[in-house]
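Chemist: Each structure below is given as structure tokens.
Bear in mind that the values in this text are calculations on the coordinates, not laboratory data. From a predicted model like this one, the values you see are computed outputs, not experimental measurements.
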Structure I
Amino acid sequence: MTGILVYVMGPSGAGKDSLLEYARRNMGLAVGPPVIFTQRYITRPADPDGERHLPLSREEFRLRRAAGFFALCWESHGLSYGIGRELDDILASGAAAVVSGSRLHLPEARKRYSNLVPLLITARADILRSRLEKRGREDAGSIEERLDSAAAREIGPAPGLITVDNSGSLATAQRNFLEILRRITAG
């Protein structure tokens, strides 16, 4: 595999989806290899206001996992997440791939992809809480669980880790994120 894997992660409410969607729309024809934004398979219904993902039932996810259709997969907050095997084809072509990953799954992803660049999206705890409450997807108990999880899931040693703070203006974070992606993927 010759392409670069940009592994984007962060706690719920940090704004990963907003930053990824902005970059997807604005990346344009950058200098260097093509940049492909992958979609995740998730055992959650589609939501027009949320992440662009491919919804699967638990049974369909289980069948796909057993058949080896995922390059990466993990469980979090009662859901199953997967990145399809097309990731390997993207990287083999020399293109850069941008995936929305999991902080807990980072060590496993690093074992599989030596060309991985970890990119962490962060936000202050009060911002995370506000965003989780506004999106209305979880009840109060689930929000507390996600906030506790965010605090507990500090990333250990992660060589090359790049961090984008999305606590302030979304426009500023979007510009910073896009510039970082352009720099990483320029080849």
Structure II
Amino acid sequence: MGAQGEHRLPSVLVPITHGTEDLEAVATIDILRRAGCHVVVVGIDDTTLVCARKVRLVADARWDEVQPDGFDVIAIPGGAAGTERFLVHAPLLDAVRHAAAQGRWVAAICAAPLVLQAAGVLRGRRATCHPAVRERLTTAMYEFSAVVVDGRVITSQGAGTAVQFALTIVHHVCGEAVAARVASDIVYPWPPRC
């Protein structure tokens, strides 16, 4: 809440890099913007990036141009090559660690839950990830579910679960009514059936 009871739009930082999974990035950005979130797409190494399936995305800013502590949510798309780049980007790991310590939302999909693990966020939590990296997810209690929410940590399995992942973020930061509206607008069954 802002001054005198005004509602502030939830803000979401979405980092991207070369090799980020195209569908996961675009679905997350699109759904969160439809919900009215203030989404800032940040390139960790450049502003024009080539995703895993060769889609070119243009970030709103470079990492060194933003203050990650100012965001309510950090939502990290996966992709094998992109995740490996994220894992060696110490400022992103620090931002995730700090966000979780402050009780802000952190979310990751596909291979990107490994970023949450590297930041120390998943220890002892329930989480999911892409089956191809399941063996590398060693500090969490793995669940084979499309999306897993544990506290203020949201994880998801991959491109096929990207819309549900993004709507789950919307549900938690904007409310169920907004999630239901966005789902209806895109003709997506909500709430999801397990």
Structure III
Amino acid sequence: MRPSDVMRLFRECGAWLEGHFLLSSGLHSHEYLQCAMILQHPTLASRVCETLAERFISDDVTCVVAPALGGILVGYETARHLGARSVFAEREGGRLVFRRAFHVGPKDRVLAVEDVITTGGSVDELISLVQDRGATVVGVGALIDRSGGWAAFDVKYHALLSLSLKTFPSSECPLCKEGVPLTKPGSRGL
């Protein structure tokens, strides 16, 4: 699946939204990529995650780790294609933690995945969580990198589609200045 195929799929599924959005990073944007619109279809979820998994097939991944909520399905489907375990971290007291008896340890070779990366903050936090438990992070994968290549990690990194979509702090947001109602479609805070 080429980047142009991923872009077409997002548009055809209604996953590419336009409006005034509050992103999980706290930034505002006039475009939002709602991966859930694709992931609700098991066949499409399998297809995009298989494409992502192919980039890490030679990295001997034993566990795929994702942040809740948006990354859970991406993590699960990617792990399935890699023959690895799938676990997720949840926010507790504002930071990512492992719950539900999930664990990673020194024998694990971990792939961290996310649905959409804007700043990379959640993935950086996820990497620290995994490394604090002695596991080796072998890579980071995402369906969409909306940072335009700005997000970077100290491990192998691949996104199916990299976009340069404008974001604004609320104090500089032109949509706020125009009085356009703000929507928070993400899962942070749930």
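Chemist: Can you spot which of I, II, III the value 36 was calculated from, given it is relative contact order in percent (Cα under 8 Å, 6 or more apart)?
Modeler: I
Chemist: Upon calculation of percent of Cα pairs over 14 Å apart, for residues 93-132 alone from the atomic coordinates, which of the structures I, II, III produces 59?
Modeler: I
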